[in-house]
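Okay, got some structures for you below.
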Structure 1
Amino acid sequence: MNRFDAHIEENKGRYFDELCTLLRQPSIAAQGIGIEETAMLVARRLERLGAQVEIFRMPGAAPVVYGSIGNGARTLLVYDHYDVQPPEPLDLWHSPPFEPTLRDGKLYARGVADNKGNLMLRIQAIESWLATQGDLPCRINFLVEGEEEIGSVNLESFCQSHPELLRADGCLWETGGVNALEQPTIACGAKGICYVELVVHGAAYDLHSANATMVPNPAWRLVWALATLKAPDERVLIPGFYDRVRPPSEADMAALARIPLDDDALLADFGIPQFLGGMRGIERLKAHLFNPTCTICGLVAGYVGEGSKTVLPSEARAKIDFRLVPDMDPADVVTALRQHLDAHGFDDIAIIEYGHEKPGRSDPDSHVVQAMTTAIRATYHKEPVIYPTMAGTGPVYPVCTAVGTPMASGCGTGYQGSQVHAPDENIRLDDYWMAMRCMGAFIQAFAA
C-alpha cells in the first residue's frame, strides 16, 4: 500500500480543495436549503470516480444518490449523507459556518465532521486505490441520502422499494473516528428515534401579563405537561414505555467490559462535575448504550430577547426526542405519549410528529467488523474499541437490519472535540488523511 499512501500525499492539496467545495455548499435539510445542489455535487463526484450513478427522486423528498463501482466476490455498501444540521446560533461560530476555515490544524465548517468529510474521504480513497492498485477487488455501492439530519423521513420508503440495492456482504456506516482516549472505534448498531413537538395554544395573541389573573398561560400548561413525562430520577413516566426494551445480553455486557473507561476525559470535555446519578464505568456505559431516553431539545414561549417584556404568551412549544433501543417501535411511543397526555388532562396539547427511526443492530463478529478491525490495526497500529451500538441514531434498521446486511462504522474523522451539531464543528486535518489511508486498508481486508 506504499503507492496508495504516496498518491494521497501527492494529492492532498487537490483533495483538500475538493472537500472545501462541498463544505461551501449549504445543505440544510431542516430548512430545505441547498439540498438539490448538493445532491448534484455528490452525483458528479461519483461519476468522475467512474461509478455508475442513479439519482432516485420521491415526491417531497431529498434526492437519493446511488453509485456503483468495481467488481469482486464481495459487495460493500457505503452509507453516507450530504445534508447537515442548521448552523444556528450563528453568533457562536468563530468563522462563517459555510466558509471552511483552517485554524491550528483543524478545519471548521458545518458538516465537516457530520458527514461531508467522511463521504469525501471515502470517495477520494477509492480514487487513490484506482490510481495505484488497479481495479477494485470488490463491488462498492454508495447510498448517499439528504435527510439524515431530520430523521431520514423518506428513506425507509426508498429502502422498502429497493431492497436489492441494499443487500451486501457488509455496510460501512457514515460514522468513524476515535474516542475520548484517542482510540479508534467500531460501532455495530444505532438507537432509534421518535422526534415530536408539543404545541399549546392560549389567547389569540400575546397579551399584557396583567391578564394572567384570568387568561390561561400556555407556557405554564406546557411546563406542567412536561413534568409528567419524566421523574427526577430520570425514569420516563409514560405507561408502557419500557415494556419492549430488550435488556443487554451476556455478550453485550462482555463487550462493555472490554471498552476502556473514559469517564474523566468525558467529564473534562463536557465541563461537568459528574454524570447523572453519579454513574461511572460500566454502569454509565450500560445506561448510555442500552437505555432509552426522553429529552427536551428546545423550548419556546413568549419573549426571550434582551431585557424585560411583560407578556402573557399566546403559544408555547417544546421539541422532544426519544432515543429508542431494541425492540421499541416509534409508532408505539407516539401512541403512548398521546394516551399519557390525555389521561393527565392535556388532551388540548397537539403532537406534531417529525422523524421516526427504529433501532438497528448487527453482529460484532461479522466479516465487515473483522475487516475494519484489520484495517485499523494496520493504519492506526492500535486495537479498535468495539461498541455493540451507538448512543446516537441513524437509519441502520431500514438500510441494514431489515435486509440482513451487517454494518460497521470506521474510516472516519470523528474525535471528542468535533462539536458535531454545535457551533465550530470541526475535524483535525491529520485525522482526515489517516481515515483515508484506513479506507484503503479496509477495502483490501474486506475483499479478502
Structure 2
Amino acid sequence: MESPETLTFRFENNLVEGAERPAMKRRRVAVLGGGMTGSVLSLHAKRLNAGEITLFERADILGGLHKSPEVDGFPYDIGAFFFSPDHPVFRIFPGLIDHFVEFDLRVRTVTEGGKQDRYPLSISGYRKNHGSLTMLRAGASILWNKWANRTRDTLPAICRYYVGDVIYMGGGLKNYIERLYSLHDHEIDPLFATKRMAKLVDLAGFRNRFATSLRDAWKPRKHAVALARPRAGFQHMYAVIECALTAEGVDVRTEANVQGIEKDERGFLVSTDRKTERFDAVVSTIPVPVTARLIDIPIHQRFETVSLLTLFYSFEGDPGFDAEVMSNFSNSGRWKRMIDFSGPYGRSHELHRISVEIPLAPHSGPVDIQAAHRDFMASAHSLGLLVDGDIELLGHHLTPHAYPIYRTDAVADLERDKQAISDWGILLCGRQGAFDYVSSAAAAANAIAMAERLARDAATALTPSNRWRPSHS
C-alpha cells in the first residue's frame, strides 16, 4: 500500500492535469467511499474501460463498515460478516479468496425459556420446543393467514401470510424484527423490510421447512460451508483489495476529505481539502445526507438509521450453545445477535472470543456501556447462555448509521430526496449510497451493475466534440 507521503505527492501533481485541462480524451470517474461497494465498483469499471477511476476514502484505510478492532490481541468484527464462495467480491478480486478461512457455518436461534433451534426454525426443533399440538396449530394458522392476509399490505401481514400468526408471535420472529429495526413492526415499511427479511421469512415457512426435512431424511443436511475474513482482520482483506486496485490503475485516495461538489457544462468539480479536480461522472456510496450536503441541495425527510453497539468478550467455559451465530428471538434483552469466533478461527488462549450486537434506536441518546453489559448478561443467563464459565467484557465499538430504516410514512419523501440527488447528476449505489438495507453480496452485485452502466456511458460519450454532460433526468 502507498504511504501518506506518496498519496500527497500524487494529489499535488494531478492538480493541474485534472482541474485545468481544457479537453479530455479519457472520461474521469470519481467514486466516493471505499467500502465493499466502492471497491468492487472501481475495479470492475476500470477493467471495463469506463474511464480513469479515482476512489476517494475519508479514512486512512479502505473498508467502510468492515472493521476488525483488535482487543486483547484478537481482531473482533463489528457484525456477523460471513461470505459464501460465490460472493461477487471474489469474482472481481479472485485472489482474495485465498486469504479467507473456510469453516462449517452453524446459525441458531434462542427463544423464550432458552429454547434453541436451527435458524430461523426447523420442524423437528419446533416440535421439540413447542409440542406436536402447537405445531398443528401453527400449520392451521398458516393456512388461515394465506387468506386473512392475502393483501400483504403491512409488514406484519406479510410475515403472517408466510409463517402464520402462531410462529410469527410465538416463535420469536416478531421480536427479532422489532429488535433489528428498533421500531414496532407496524411502523416499518413492508417493501423495505422484506428486502432484508424475505429469506428469513421464507426459511421460517413450514412449506420450506417441510421440503428441507424431506430432503434431509433422504440425504442428511451438512452445515453450510462459509468463508470468514482473514485471520488478521478486515484490514488485511482491504489491504489486498487496495493493492489490486492500484495495480490495475485505480487511483486510490485514502485520507481524502471531500468537501464539496459543483457542476458546470463540462462536468463535475470535486473539491477536497487538498485540491479541486474535474470529473465526468460521480458515484456516491457514502450516506445520502452527506452527498446532499456536498452538492448543497436540501433534503426534506430525516434519513433515520440504526446505530450498532458491539460488545467484545472473552469467555472460558461452556457457552451453552454450539454455533458461530446465535440470534435472539426471545423477549429478553436488547441484544440482537451473538457471534463466537472460535468456529472459524479456533479458541484464542483457550478462550471463546465473543461479540454481541445491540441495535440502538435513532436519537436514543448517550450509550451506557455498563448498562448494556448488565442487560445482556441478565438476558443471556435467563436463556441459559454463558452461565457455566467466566466471562470478561474487554471493550466495545459504536458504529453510527450502521444500517437504514424506512418508516411507513416516510418512504415517499425519502425516495423524492434520493431522486433529487440523482437528478442533480450524482449516481447512487450501495447500502449507504442508495439508503438500502442489502447484504454485502447484494451491494457488490449492485456495484458490478453500476460499473457496467458507466462502461456503457463511456462507450457512447467521450470524444472532444461530443463529451458527456451531467444528467438532469
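Some points to look at:
- For the set 1, 2, ranking by FRET efficiency 1/(1 + (r/R0)^6) of positions 328 and 416 (r between Cβ atoms, R0 = 30 Å, to 0.05) places 1 highest.
- Given 2.3 for distance in nm of label points 7 Å out along Cα→Cβ at positions 272 and 336, calculated: source structure among 1, 2: 1
- Among 1, 2, structure where helix-only ellipticity at 222 nm (-39500 (n - 2.57) for each DSSP H run of 4 or more, over all residues; to 500) as derived comes to -10000: 1
- Parent structure of the calculated result 27.2, given that mean count of other Cβ atoms within 10 Å over residues 112-119 is the read-out and 1, 2 the choices: 1
All of the numbers you see were taken from the coordinates with simple rules; none came from a lab. If you're wondering where the values come from, they're calculated on a predicted model, not measured in any experiment. Cβ atoms are built from the backbone, for glycine too; each structure is taken alone.
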